[in-house]
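Asker: Several structures are given next for inspection.
No lab work stands behind these numbers, since they all come straight from the coordinates. No experiment lies behind these values; they were computed from the predicted model shown. Cβ atoms are built from the backbone, for glycine too; each structure is taken alone.
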Structure 1
Amino acid sequence: MCGRFSLAQSAESIAETFQLSAVPDWQPRYNIAPTQTIPAIVQILQQDRTFKTLRWGLIPSWAKDESIGSKLINARAETIAEKPAFRDAFRRRRCLILADGFYEWKTQSGQKQPFYFQLESHKPFAFAGLWEQRGAAGGEVLETCTIITTDANSSSATIHHRMPVILDPDEYDRWLDPRVTQTDELRSLLDPYSSDLKIYPVDRAVNSPTHDAPDCIQQVA
């Protein structure tokens, strides 16, 4: 699964990397947790890519209870086209969820040790995600999302058997394009990341979702 990640890049760097026409309203984050607002890019019909902040934890349009979102922070690539919670968004509302690293935990000496994963280049990247819109109390529109996971690649499997789907930049347009609806074509984008990741242990302070500081991503012995 993917339960925490970071995007510590400047807003200017995000705009340049993801070819946004405007600099987004974003402050560096080091420990992003479920139910918080997270950075994403969506594309509606022929419009340009749009930066949005979405609440992490997808709430289907038909759900009666918004608390279901806390259970839908991840969607498995293998079943995404069939699951009622995800299948409509998979066809129509796909997004890029922006990150520059993520966390997984491994039990060592009876304790859960957090590890940080990032590209060898240290550059930002995008998870494959889905998003939804629905009405909320007070007439507001609630926009939520989920991160798609798949089998771990060879480097990630040393820590955890699953990993978030990291898209290659040349796949962004196809993933975002709402005209692409063929299940097989979309699933072909959801394979494990093809390159090794840089992985190292970090301080257990990251276990607290309220701790969001640069020391979250610093390597410990």
Structure 2
Amino acid sequence: MCGRFTQTHSNLDLAERFDLEETPDWQPRYNIAPTQLIFAIVAPHRFKFLYWGLIPSWSKDPTIGSKLINARAETVSEKPSFRTAFKRRRCLIAADGYYEWKKQPDKKQPFYFRLASGDIFAFAGLWEQWDSPTGDRLETCTIITTVANELASPVHDRMPVILNQNDYDRWLDPNFKSAQSLLHPYDAQAMTHYPVSTRVNSPGHESPDCITQSP
């Protein structure tokens, strides 16, 4: 799964990487958690702030979003909660790293995963609009996961889908009918990871030391 991630680059870096005409108002984040606002890109290359945890448009209970922070690549086109968004509302979720926890005899050790280059990348995401009975609108999203690659599998058996940059436009295009083919593990040789402090266990810890390598 993917339950925490980072996006620590500047708003100018985001605008350049995702070819955005408008510069987003974004502050670096070191411990993004479910239900929080995150930075996403929707077609045609517009940025949008979305709440992490997808609420299907037909849902009567918005609390379902906290259970739908991830969608499995293997079933995303079939599950009622995701299939409409998969066809019509795919998005890029900007990131530069994510956390995963490895079970150990005495604790769960967090690890930080990122590209070896340190560059910004994009998770494959879906987004939805949900209207409350009183007329309030929530825009929410989920991150798609797949089987872990060779780097990630010793820590966890799942990992978020990291899209190749040359696939961004195809993923965003609702007319592209082979989107499922883009949902595969990222090249392990292009990534790196290392252990970090258990401070990241709490969403209240939000500082650069969250991504500092532990001894």
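Asker: If distance in nm of label points 7 Å out along Cα→Cβ at positions 43 and 147 computes to 2.3, which of 1, 2 did it come from?
Answerer: Computing distance in nm of label points 7 Å out along Cα→Cβ at positions 43 and 147 on every structure in 1, 2 gives 2.3 only for 1.
Asker: Name the one structure among 1, 2 that FRET efficiency 1/(1 + (r/R0)^6) of positions 115 and 131 (r between Cβ atoms, R0 = 30 Å, to 0.05) of 0.20 was derived from.
Answerer: Traced to structure 2.
Asker: While we're here: Match the computed value 15.5 of mean count of other Cβ atoms within 10 Å over residues 163-170 to one of the structures 1, 2, and report its label.
Answerer: 2
Asker: Okay, moving on. Computing FRET efficiency 1/(1 + (r/R0)^6) of positions 67 and 123 (r between Cβ atoms, R0 = 41 Å, to 0.05) gives 0.70 for which of 1, 2?
Answerer: It was calculated from structure 1.
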